[in-house]
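Every number in this text was worked out from the coordinates using simple rules, so none of it is lab data. Treat the numbers as computed from the prediction; the structure is a model and nothing was measured. Cβ atoms are built from the backbone, for glycine too; each structure is taken alone.
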Structure P
């Protein structure tokens with residue numbers, strides 16, 4: 001195969017950070033090339049250089065053998081290079097169709113045609129297998145659906161080079177399989193894909209070669225078929241990772257710390273009921289739109305709901321997330337940029353924010369030295385890659401921003417922690433650290449609700465698994481009962497077939513009321 005896109009000796013620096021130095025990359029025609037590295041390794045910086053968002057300090061790019069130096073994202077698109085960003089670039093007040101074809105809206109004479117626009121968007125979404133209305137307002141969509149809009153927007157340009165930066169971070173197994181099939185159809189002798197992902201099983205499934213970078217430098221490019229996951233991880237992190245065993249079940253005599261009964265919202269949730277025990281990691285699984293995030297938001301008061309919530313046997317009413325925090329219930333949102341961080345504030349301010357009044361403020365004075373000391377401790381503990389605690393948070397990589405969100409709730413010392421997609425956008429090395437951290441928290445008596453679109457992650461980490469489908473609990477499984485097959489069987493039940501969730505047994509589920517279960521990939525080895 002001949003070269004489609006090439007980088008030679010590329011360097012890029014920012015205040016206090018040298019993101020890339022002497023970087024090399026080669027994408028061939030008809031190839032899916034994986035780009036992997038730990039958070040902060042420089043992957044997203046390289047992609048932004050290729051898509052014209054940044055300009056390199058040194059080095060050069062070539063596209064089909066000719067010098068390539070786009071003056072901006074528009075110029076990159078005009079030359080056939082399209083990118084799906086890890087962080088969304090959508091206009092929340094516009095519809096799905098308007099976001100996909102922004103600046104390219106069809107016209108009838110001198111006027112824009114909403115009918116033609118929605119028709120074109122509908123055709124594209126149907127071709128991609130995305131169940132979204134072209135008229136839906138993007139700001140009202142879930143993170144997973146917003147990701148699908150980003151994918152549709154990128155492919156609407158019919159690019160020659162498609163750059164995908166963590167495109168499946170918010171997708172479940174069925175949606176990932178659909179995206180992989182789409183990539184297979186896109187890749188031809190005249191096109192190529194650069195694919196960034198922390199999911200190692202994805203790389204083995206769809207890529208031809210893997211380029212590894214570490215600390216902003218090129219390490220190696222290897223053939224996917226000749227390389228093991230462990231070898232790739234070793235190149236990425238420079239060390240071997242030890243995988244912990246799955247947790248054992250929580251004894252039934254452990255006290256219930258949080259009891260939720262009949263939790264219902266106007267939009268989706270219907271009589272959601274479950275208990276969370278002391279020292280338990282309670283996983284939530286389900287397909288996109290099942291209502292897992294909505295459960296978390298309803299519990300902490302971010303969305304209006306009715307039902308009964310009890311904290312250690314005492315009925316409570318949580319009106320907003322601040323009430324939840326005062327009750328030592330912390331919520332790590334899946335949307336860290338808008339709901340989890342103050343991006344223009346430094347790392348120390350973000351880490352201290354939930355605990356400011358009770359730990360770092362006295363008589364109107366804020367103890368800055370104490371805040372900075374705590375921030376330095378958390379930076380070391382979670383291995384947050386930052387020049388210092390004074391770094392502005394928006395300049396950190398996505399995975400390190402996620403670690404800052406986790407750090408602030410650890411400092412708050414919550415008894416109950418609700419983690420929604422805790423490892424989204426986090427590399428394999430950091431994932432292992434987060435897994436160990438969650439297990440350590442549970443061992444000390446903390447109770448954790450963990451929502452994840454990665455089913456292997458749910459199975460690996462959970463003492464019990466709550467399975468949801470279309471706003472209802474379709475079953476609750478112990479760690480011993482929970483397998484990919486049993487979870488997906490419950491996740492694909494029709495709502496009318498959902499029985500008593502505690503008594504639901506996937507082994508005896510009525511096959512007449514089941515949907516087709518999508519093909520599942522092998523268990524993640526990370």
Structure Q
């Protein structure tokens with residue numbers, strides 16, 4: 001956290017304009033996300049201002065602009081329904097989520113987000129986009145959303161369609177069309193979402209029976225002491241964990257985008273600390289959760305922002321709005337905000353991957369669809385957790401198959417002249433296996449069977465296991481070696497090993513394999529093991545053919 005209190009003013013003009021533009025863009029989104037969360041438009045503005053300030057001041061990505069995002073709002077909306085609108089418990093959840101993010105940062109977990117496979121990220125982000133669209137469908141048609149979650153919203157949709165409020169439908173369609181069709185060159189002066197809200201609000205004044213935001217208070221947020229309900233503790237902690245995970249993923253993905261644009265490298269753990277502090281403070285002052293926001297960050301960079309000052313200026317702009325124009329916001333139609341959010345949901349859906357997914361690996365497409373379906377129909381944490389587990393198992397299985405498929409490969413030619421001569425002097429009385437690297441636990445499951453199948457039916461009297469290129473083994477691999485040793489003993493074969501690292505020997509001996517693989521059968525060099533095997537077979541002076549089997553990178557049978 002060195003130089004935490006130091007603000008770089010060397011690019012103040014660009015930071016000022018970038019922060020001002022990002023603040024204007026953030027205004028309609030903060031209002032819309034606040035309403036969508038159930039806590040109201042001011043909670044969205046408070047969250048954007050507070051999270052944006054602390055994440056910029058203390059975070060590890062100087063150009064990140066933070067605030068409420070779609071994934072966070074989806075969780076908060078579900079929590080609002082589950083807690084029957086208990087604001088105190090919801091804000092406590094936001095506070096706890098912030099503390100978890102701070103802990104993630106101090107534990108150095110930021111680097112592990114890059115291990116989440118792309119199909120999993122694509123699936124849950126697309127699922128979140130669909131949830132946002134589904135949850136806004138009722139407001140788009142002029143009705144309040146009923147039920148808890150996207151499934152309930154879908155079930156209530158037929159009733160909303162049968163009783164459409166055409167004033168709301170017109171305003172929602174106008175807002176959505178404005179956001180889509182607003183020229184990019186105009187967006188530098190008046191962002192599309194803000195233009196959509198202004199246009200829809202002005203026209204909405206002349207339309208009958210149009211639901212609007214209503215009275216909105218002004219003034220800075222007040223401190224709210226966290227509260228806790230033991231009966232709801234599991235729900236609160238689960239929601240806090242989900243918020244922390246989603247905020248982490250959202251923020252660090254945005255940081256990667258910022259890195260690509262600025263040719264810099266962010267500090268992921270410091271970014272999590274800054275985001276966590278921002279969310280914790282937001283929960284104490286009535287704001288909703290936030291994270292690094294990709295669109296606002298890109299706009300900030302493109303309009304001149306280059307240091308953390310730009311994000312702080314963005315928060316100052318929102319603070320000025322909070323103090324001054326609350327009454328003007330009361331006439332904004334709910335349908336106008338719904339139109340803006342539908343566009344946000346569409347942008348979150350990963351259409352770029354969906355268009356090409358059928359040309360890639362089928363398993364990745366299946367995994368993405370599975371995560372997407374679980375995100376919409378079940379919940380986010382189940383979707384991401386199961387997706388990561390399945391992706392990891394698939395990867396391990398692929399590595400195991402690759403190792404096992406290489407058994408019985410082409411003949412081995414030693415670079416050592418003495419080994420070459422010994423191989424020429426041998427016949428199929430000796431079988432040599434050379435492991436090509438670390439033995440995965442998945443490959444270990446079938447290792448004994450595959451090796452046994454290669455020497456069964458032959459006249460091999462000795463088996464050599466070459467560990468020269470195996471740096472370590474785990475318990476699974478060690479038990480596979482025990483299986484190989486027992487099979488060899490039962491088959492009347494002599495087992496020799498060579499090149500075992502000290503860690504491997506300690507592991508095997510610790511698991512009680514000293515009797516199966518005694519010290520006199522262990523050799524440092526493969527040459528010594530070959531000499532011993534040929535002497536036992538009485539072939540040390542004879543000339544015979546050899547066969548060599550390949551395991552891992554190479555395995556030889558001689």
(request) Name the one structure among P, Q that helix-only ellipticity at 222 nm (-39500 (n - 2.57) for each DSSP H run of 4 or more, over all residues; to 500) of -9000 was derived from. (result) P
(request) Output the label of whichever structure in P, Q has the greatest value of relative contact order in percent (Cα under 8 Å, 6 or more apart). (result) Q
(message) Given 2.4 as the derived value for distance in nm of label points 7 Å out along Cα→Cβ at positions 14 and 318, which of the supplied structures P, Q does it correspond to?
(response) Q
(message) Please compute mean count of other Cβ atoms within 10 Å over residues 198-205 for structures P, Q and give me the label with the greatest value.
(response) P
(request) Taking volume of the Cα convex hull per residue in Å³ as the quantity of interest, name the structure among P, Q where it is greatest. (result) Q
(message) As an exercise: percent of Cα pairs over 34 Å apart, for residues 134-389 alone, calculated from one structure in P, Q, equals 37. Which structure is it?
(response) P
(message) Starting from the value 4.5: which structure in P, Q was distance in nm of label points 7 Å out along Cα→Cβ at positions 70 and 270 calculated from?
(response) P
